[in-house]
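Readers should treat all values here as calculations from the given coordinates under stated rules, not as data from a laboratory. Since the model is a prediction, treat every value here as computed from it, not as a measurement. Cβ atoms are built from the backbone, for glycine too; each structure is taken alone.
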Structure 1
Amino acid sequence: MSTTTKTTTVLHDAPAPVRAKLAAAWTSFMFFYIYVDYFTLYKPGVIDDIQAGVVFEFDISQTFVISGLMLVAIPILMILISATLPARANRTLNLVVASLYLPVTMFNAVGESEYLYYYLLGVVLEVMVLAVILRSAWTWPRTTSPSMPEPAAPHRPQIQLGQ
């Protein structure tokens with residue numbers, strides 16, 4: 001009679017680097033940001049308004065499309081910045097940009113009544129991702145470093161006056 005022992009292994013769950021978490025969160029934010037706008041095109045009358053040169057209550061102009069490009073370019077660039085910028089500047093920029101995008105995100109639900117739940121869901125999901133970004137940047141792990149490195153020049157004896 002043979003007995004077989006079953007061994008189980010536990011997957012190693014190494015923590016993701018903060019840069020990777022931030023880049024992934026900005027990527028997720030961009031997917032929500034883009035798809036909320038994309039699915040808006042399915043609302044009756046939206047395409048007709050666009051063809052007539054109006055989005056929401058704004059006339060489509062060069063200023064409008066440049067503003068729209070800037071609104072999406074910033075979080076798109078945050079994906080790259082989060083993965084490459086040094087820690088101190090990275091943390092600061094993530095805190096600032098995510099904080100600035102909270103009101104921008106909430107603006108998406110302004111003036112909506114017929115599709116209010118759709119926009120509220122989009123806003124809630126985007127705000128949740130921004131909260132992850134803010135928390136990850138705020139709690140960025142710190143390491144200890146020497147408070148004052150040794151100077152490059154050797155120590156010189158103090159000159160004592162009056163001897």
Structure 2
Amino acid sequence: MAIVSSAAAGLRAAYRATVIQLRAPALSTSALERELNTLVASASVPILVSSRCDVAIACAAAGVNLPEGDISVAEARILVGRRLIGRSVHSAGSAQAAEHDGADYIIFGPVWESASHPGTAPAGLAALADIVGSVGIPVLAIGGVTMERVAEVLASGAAGYAAIRLFE
């Protein structure tokens with residue numbers, strides 16, 4: 001999953017990513033809708049938006065990824081129906097709660113040090129493997145993922161990875 005802040009970045013990442021998540025919290029709603037509409041219309045992979053169920057619906061996105069601390073997965077399900085819902089988590093308890101509430105997938109991290117989460121201690125591969133073993137839905141690793149680390153991510157049992165800088 002490529003996590004991008006603009007449609008242009010998403011379109012550049014689309015040839016390498018299987019899913020694109022638009023995460024642009026600083027944009028106004030109208031600007032976010034313009035970016036998301038461009039991606040939905042132009043990309044050949046599913047497009048998700050971070051946090052904004054209303055914008056996902058308005059732009060016919062494939063779904064939404066909810067940061068930990070955002071609305072519950074159960075509340076989002078009422079809003080977005082059968083669209084994909086993912087939850088970003090930092091612990092096994094949060095992963096299990098997300099699965100229980102109906103999340104389709106989990107993003108767990110940071111696995112390694114990450115510039116997007118400064119000051120947050122990396123969880124490591126053992127924690128990733130524990131999360132994978134504690135839930136029955138796909139888990140994506142995030143945080144410090146590089147092409148050299150992808151094999152380790154997959155060996156831990158994760159379904160894949162999400163990254164920001166890897167797709168820039």
Checklist outcome for this item: If mean count of other Cβ atoms within 10 Å over residues 120-127 is calculated for 1, 2, the one returning 17.2 is structure 1
Checklist outcome for this item: Taking distance in nm of label points 7 Å out along Cα→Cβ at positions 48 and 96 for each of 1, 2, the highest value is that of structure 1
Item to check | Value -20000, calculated as helix-only ellipticity at 222 nm (-39500 (n - 2.57) for each DSSP H run of 4 or more, over all residues; to 500), assigned to which of 1, 2 | outcome: 1
Checklist entry - Given a computed value of 14.8, 45 for Rg and Dmax of the Cα atoms in Å, for residues 56-127 alone, which structure among 1, 2 does it belong to? => result 1
Next on the checklist: If mean count of other Cβ atoms within 10 Å over residues 40-47 computes to 16.2, which of 1, 2 did it come from?
Outcome noted: 2
Checklist outcome for this item: Comparing relative contact order in percent (Cα under 8 Å, 6 or more apart) across structures 1, 2, the largest value goes to 1
Next on the checklist: With Kirkwood radius over Cα pairs in Å as the yardstick, tell me which of 1, 2 scores highest.
Outcome noted: 1
